[in-house]
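Rule-based calculations on the coordinates, nothing more; no lab input. Owing to the predicted nature of the structure, the values given are computational and were not obtained by experimental measurement. Cβ atoms are built from the backbone, for glycine too; each structure is taken alone.
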Structure 1
Amino acid sequence: MCGIVGAVAQRDVAEILLEGLRRLEYRGYDSAGLAVIQNGELQRIRRVGKVKNLADSVAENFIGGGTGIAHTRWATHGEPTERNAHPHLSNERIAVVHNGIIENYKELKADLQASGYGFQSDTDTEVLTHLIHQFIDQGLSLLEAVQKAAKTVTGAYGTAIIDKQNQDEMVVARSGSPLVIGLGIGENFVASDQLALLPVTSRFIYLEEGDVARISRKEIEIFDKTGAKVERKVNLVDAKADSADKGEYRHYMMKEIYEQPTCVRQTLEGRLTSTGVEKGIFGNGFEEMVPQIKNVTIVACGTSYHAGMVAKYWFEQYAGVSCSVEIASEFRYRKFYVHEGSLFVSISQSGETADTLAALRLAQEQGYLSSLTICNVMGSSLVRESDFNFMTRAGTEIGVASTKAFTTQLVSLLILVLTLGKHKALASEAEQAICAALMQLPGKIEQALLANSEIEDLAEEFADKHHALFLGRGDQYPIAMEGALKLKEISYIHAEAYAAGELKHGPIALIDAEMPVIVVAPNNELLEKLHSNVEEVRARGSILYVFADKDAKFQSDETQRVINVVPTEDIVAPIVYTIPLQLLSYHVAVIKGTDVDQPRNLAKSVTVE
């Protein structure tokens, strides 16, 4: 969600901070601000809206100085106003930026007010700011004050703090919200996402849960949650600083939709051959454990949850392994039964999703056989804390509405299904057929993208709609759910998805001439049943939009528009049919004039509960 950037350097850092914030805009935010120590004083500028507003203001009011922090805020406590924007100050001495939520802020605020502290914002963060100042006023160093504050507050936080009386250092702390330190030469940096720092460094240290670090130009000291000094591994990130460029595309989302053939190839590379899955791709010892796996529990949120729902069909049909799929925010707050030989699988694009991470930590206490995460960010918390991991290799995804991360998650899950199936119920002929389908998948996606112009024309008919219904059967039902999610995320049209057979059990009451119905219709064993469901809709006057295999016997007429999708093997059809639904939501959003890449109220990486 919110973004943090900080720097301690000999050069002026304001532009470094601003560029870092620009690279974090994809996370979702409503205000931005920075604070720099200039000639022994804190200089702060905050603005509502885009980072550009902040950058314009900084350009008008030159801010020089080598130590500073910056932030993009996604409102939790208090409205998105300038007074609630970060950084927050205490007595014009301490400046703090903070991601997360301080759960006991009300009690702490009352104590601080009783001690004479005045509050200028409605945020929980200002409590942390004054608390650190109070501890410094009692004689503690900045590092000691932050360590003591970390033990005083409850909740989640990633935070960076500067003190104008210690202008050559910054202290950072991490609990539940990610922070990464970037290593330079004679300068060091911090951010909530390494992407923010790629223009200035490729060497990173990922802070662990409970870590507090003191950062100066030439030295980094890290202390764990017990206060003991520790060393953390330095990671070299092989990524280009310009990986976030839109190139020829109007929006990141469209660029990322068109990157999917390449991303799928990257997911498959070195992991799959025409005859089977390569060994060792899930980590040392995973294949030896596979015979013990009798059940798979998938836990995820949002789009990743939909990927897990598709995989449930695959695990049970092809691998012969029972599978349950859970919403992370529900899983962590209910009693659940752990089946013998159960593998816990978490799915997350960022690897920092708060609910999914909490679910993993809970699962590790409950007797699961092992844990595996499917993720797009190496070094993220889920990757570090799971027993095994599988990287999707989708590359940086900037658009808040996930596209290539979703399709590569599906491919990764299918590779996992193959790995388990090889030791379970999957015949070698079936294994080879699935491998062949996966190897041909990038080409199928490229063919599906050829429908872009036709879908762009179709999208005009959605411009004045307020509701939409998506239908699918079998493993296409979760794809219908994902299509509905995409449409409402970026076009703000209310959209719902149903298993097509459920239509007559209630949702059919909604159908009239103003309710467009979108159907995904591959040529599979459920096609005839789907035809019957479609006729139920036609009889009630709705306009149908059917994405169908050309052999699926759907014809365009005055009551339905049919968009042909490339004929596809059943096993990978959910992945291919995702593509036209992504294009539809994109073009509808463009026509409606919404902010496609940064839709209102949403954040890319949801690091708070």
Structure 2
Amino acid sequence: MARQLEHFDNLVQMFFARADERGDTPFLWAKVDKKWQSTSWTDARRKVVALATALREMGLEPGDRVCLVSENRPEWLISDLAIMAAGCVTVPTYTTNTTRDHAHVLGNSGARAVIVSNQKLAATLVPAVLTSADCHHVIGISDIRMGQSPDWVKCHSWTKLADGYGDLSAVEDRVAQMKRADLACIIYTSGTGGAPRGVMQHHGALLHNVAGAADIISTDFGWGDEVFLSFLPASHALEHTGGQLFPIGLGAQIYYAESLEKLASNIEETRPTIMIVVPRLFEMLRTRILKSLEGSGNVGKYLFRRAMAIGGERSRGRIRPWNLPMNAILEHTVRKKVRAKVGGRTKAWVSGGAPLNPEVGLFFESLGITFLQGYGQTEAAPVISANRPRTGIKLETVGPPLKDTEVRIAADGEIMVRGELVMHGYWRNEEETRRVLSDDGWLATGDIGHFDDKGRIVITDRKKDIIVNDKGDNVAPQRIEGMLTLQPEIAQAMVYGDRRPHLVGLLVPDPEIAGKPDVRERLSAAVDRVNRDISVIEKVRRFMIADEPFTVENEQLTPSMKIRRHVIGGVYGERLDGLFGR
């Protein structure tokens, strides 16, 4: 049944409204002693009020910033809501941050307190706190040791604060005064280049996103008792909005995955109805499925090939009549088995955070998973558009704009966005704010694209990532990289060649062939297969093998799994340049 999300003035008000409705029913789930245990809406609200009260008693004032450093867990979301309920501003940071990264965020944001989940994360955070000019409180979700610290830095127990006294009337009075234009959080963009910038997201921007996403679920799927499985970093804008705040708007339950390694079993156990994902995860899953088929019998391989073929027909608009009986068979065999592996009640998997190769989306659609590719950026809270069944799912597009969102294409092809979802600017960075925000509220996304004939946005590339060869031709590297990584021999790829006569590539081989004597020959064959399907200016003429995979730890990937071209270029640039002289 279709439902409309009510109008709320702020995010805490939305949470309190859902807590009133849901009461003692389960809200947040986590594995404790190998068993899923829940926190009810009532208990979560009590902890939010108590923690918000404690933050005010520490001396924090409206508008003060509080950093949040934690893996995904119920305490993450409770802390986020409590910070806002105290009238303060949440500053989520990545668990992969180094001490230098933390020092930048603490210094730039001027955070007065930090909440950290455990001793391991405190080891890199606390040294940054001790050199910070403003941060005077460290709150540990589990017990942490500060060591010999100055008396102006106080350590607190999150559990004692959240289980302590809460002044409900004071919190409710404060929440009643909070407006949609008030600052809710500052999210530092992981960035594919340069120092992270603090994106100022106000309550209205996030509520706009929640309402837009709820409109899709309600209208296209029916809004019921939704269940989410959270595993992307909660500090990332997509997971913060889509995997934390959006479920609150729907009154949904959130399960927190144990780890990426246990994700498959967690999916079977929790049976989520909606999952928020990044394309890299699906590329990995696709590779695993294809490898598992190698050991299946002829019948299994035949049914898989038929599923792919009929899925392709369906994506083009119509299954040919003589394939309808086979399509019915596939529904009760291959697709039923795949759906069971993901819990059996999935409405949709929503992909965002990076471009999705259409072949990957078609692969899962053919296996019976409804796949919605979205588009956005942190500066837009972050969702701008998403595919939806009622306008036709076309995986080469990122769908039409969200409800109440304006999108236009500038003369140079850049996608421009306007609406309540757009940030108010970068924290303490007026120059960058002026660069991307016009006086009349248009956000320059830095992405190049166009609309198709049904009003769906098609992204061709990042404006700043476009390679211009020595003849002035524009080449979109992400499309070529996506095609390369679809080859089973290639795990990761970056193409290179700005102001050069042709492209060269940096390849990370699949772990199963890495180190084997014929690895270069296998990679060369994979590159040749891709080159057959692309234009002359897009062909990768030469390549080299990377010294190691691109990872978050070596700073060659962002936490949302996008390659950092400037970092990789700094490591390999001289050797890549050498490929042009051969």
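Quick notes on this one:
- With FRET efficiency 1/(1 + (r/R0)^6) of positions 102 and 278 (r between Cβ atoms, R0 = 41 Å, to 0.05) derived as 0.35, matching label from 1, 2: 1
- Set 1, 2, criterion distance in nm of label points 7 Å out along Cα→Cβ at positions 174 and 502: the highest-scoring structure is 2.
- Answer label among 1, 2 for the case where mean count of other Cβ atoms within 10 Å over residues 478-485, calculated from the coordinates, equals 26.0: 1
- For 1.15 (Cα Rg over 2.2 N^0.38 Å, for residues 142-445 alone, calculated) the corresponding structure among 1, 2: 2
- Parent structure of the calculated result 5.6, given that distance in nm of label points 7 Å out along Cα→Cβ at positions 134 and 438 is the read-out and 1, 2 the choices: 1
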